[in-house]
Structures are given as structure tokens and as C-alpha cells.
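Every number here is computed from the coordinates shown, using simple stated rules; none is lab data. Here the structure is a predicted model, which means the values were calculated and not measured. Cβ atoms are built from the backbone, for glycine too; each structure is taken alone.
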Structure I
Amino acid sequence: MFVKSKYFLFLNVTFFYIYWWLCFIGASNHSYYYGPISVLVYFSIHFYFIKNKVLEFKYISFCIILGLLIETLMLRMSFISYNGLLSEKFSIAPIWIILLWGGFGSTIFHSFKWILKRYYVAFFLGGLVVPIFYFSADKIGAIVVNESFVNAYFILAIVWSFALLLLIYIAERMQNKYL
């Protein structure tokens, strides 16, 4: 079972947005440790309160791996340039963006649980909303989107429509296995 407290759900989504912004602000100011430290602090608190730690750990790990693959692919294709130590030295997506994928994963069984089994909603939200986050990161200097707005939005919409669909599908499969 999962934590049912409304307070936990509120804190789950609130802390997600707090460290999401800390990741972006840290990257835009070349203070790359702000986001990852805040994410790790949040994960520590999160895992203290949740009941099904194995499911949550496996799902967050899946999200991190998928994020590493997708963000590194966008980096290597020169679609996006990231501020971050790994991207500058090893051509790998920086840890702050990868941990954001894991952080998002920490919300799926809790504050964003409403999206489970809503494949059309996930597909359209991924395509319509998530690209805006990339453009906001570009505006504050955390990343650089190396395409025109129209091309970038189209590419990000396709990537995130299917990525969010996959994330929701895997969450449901794992949830059915562990509950």
C-alpha cells in the first residue's frame, strides 16, 4: 500500500517542484550541486514515509535510467546543450536532469496517481505540457535548446508523449506485480 495522508501527497508534489526549480536554478548559476543535494534529501524523507520501498526504488531507478538514455541522446544529437559537469566532460546528461526523472517517478504512486490508467491523458500532457518546462529551463539558462521553437516543440512533444506513456505503463505493470 501507499501513504494515504493528504499531507504526504501535498508534500510529495510540493517538494518535487521545489527541487525541480533548485535543479534549474543551480544549473543556470553553475551551482550544479543544489538540485542533486535537494533531490537526495527529498528521497531520504520520501523513502522514510512510503510503505512499499521495493516498488518505489525499482520504479524510480527505471525513471532515472530512462531519463539518462533520453537526455543523453538529446545531448549527443546536439538537440539540447546542458549546463552540468557530466555533459561538459563526458557527453552524458548531467546528474541534475537525470535525478529530475527519478523525482518525477517518486510522485507517480502518490500525488500524480490520478494519471495511472489514463493513457490518453498521459500522452497529451507529455506532448503539450512537458516541452514548456524545457523552454523555461532554456529561458533561465539551465539548458540551451538548439532548434527553432517550432521544431523543438514538435520533437519534445513526440519524445515526451511516448516517454510519459511508457512511464505510466511501466508504473501500472510494476504496481500490479508488487501489490
Structure II
Amino acid sequence: MPSIFREFSYVTHYLSQLPKYYDLSESLKRSRSSTYSTRIPSRVDRLILHHTATDNMSVHDIAHMHVRDNGWPGIAYHIVIGPGGEILLTNRLHLQSYHCKDNNFRSIGIAINHDCDKSAPSQKALAALRDVLIVFAYHFHHLDIFGHSDLGNTLCPGRFYPLADMKSFYNHVRTELSLINPSN
């Protein structure tokens, strides 16, 4: 990958060191006629948190649905976190995906594979999400963090999603990091 994408490579490397990390980015259903655009790290300034609004649906099924029903190039999210704490890279970070209208080019989409309108995600999923947020805080430039509902007319990431807690956690890690290393 060209050096311009180095920051994406670093964060992907550190994500790959997490327990239960799996790279599915090349094995999920893709469109035969369209592809996601590439972007450079400096253009990415947001993490956007989602839920898949599904129960008992695999990421393979979600990718198939996004391509077949929505006509998208691939699954909408960059990272999907499973109920058992699995961390699934579903799109390369240098690719724009279609997870939040008017924000796709500038953001990374992270979804918990659960319907958070019905119930809270598992503690294992939340622990894995915290691990992912730590990696971004330490190994990527500063990002603002949002729930999908903060930026669009949607209920996502769901009423039982601990959005305020996840935002607070990420911002706390960023603050701690800036105290340790003021250049971050």
C-alpha cells in the first residue's frame, strides 16, 4: 500500500493484535459493478458508531443484503463487533463505505452486530468496542466520535446502545493520551 495510506496500515496492524480479530474485508460479498472510493487518512476525522439492527444475522448475510437490496459496493461498515467480542474488519479503512449519509468520506463506521433497539449489546461486545476505541485513540490522529443518530435522521445505534458511555470512554482515553504525549 502506498505510504500515503500508512496511518490506516498502522491502525489496522494494531487492531489485528486484539483478541478475536478477523479480517473479512476480502471475503465478504461485493458488487461486481461498483467499488467504494479510496480516501487518505487526513480526510478522515470521525468515528461513527452503529448497530446492525439485526439479531442472529451473520456479517456475510449483512454484506449480501447491503449489496443485493441497497445496491452498495459492499457492507456498509468498516468494523463489525460480534456478540462474543469478535472484531471483524469488514472494509479496508482506506475505503469510503456507505454507513452515514453526507459523512461517508470523512468517517469510519463501527457497528455492533445486534439490535440495540430491543436490548443492550453483550458485555463482550462492549469490551471489544472499547478495545477498538483504544486502538484508534492511540494509533490514529484525533477523531471526533458520533452515534449515527447524531448525524442523520435515524434511531441508530439504538435506544439500548450505551452511546454516551462510549463517547465518554473514547474522549477520556484521548485526554489521557494527550497528558502523556502532548503531540497527540
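Here distance in nm of label points 7 Å out along Cα→Cβ at positions 85 and 117 has been calculated and equals 3.0, so which of I, II was it run on? List each step's numbers first, then the result.
Numbers: I: 4.4; II: 3.0.
Going through each structure in turn, the value belongs to II.
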Worksheet item: If helix-only ellipticity at 222 nm (-39500 (n - 2.57) for each DSSP H run of 4 or more, over all residues; to 500) comes out at -10000 when worked out from the coordinates, which of I, II was used?
Response: II
Response to the item:
With mean count of other Cβ atoms within 10 Å over residues 21-28 computed for every candidate in I, II, 15.5 is reproduced by structure II
Discussion item. So if we calculate distance in nm of label points 7 Å out along Cα→Cβ at positions 53 and 101 for every structure here (I, II), which label has the highest result?
Written reply: I
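On mean count of other Cβ atoms within 10 Å over residues 29-36, which of the structures labelled I, II is highest?
Working: I: 16.8; II: 13.4.
Going through I, II one by one, mean count of other Cβ atoms within 10 Å over residues 29-36 peaks for structure I.
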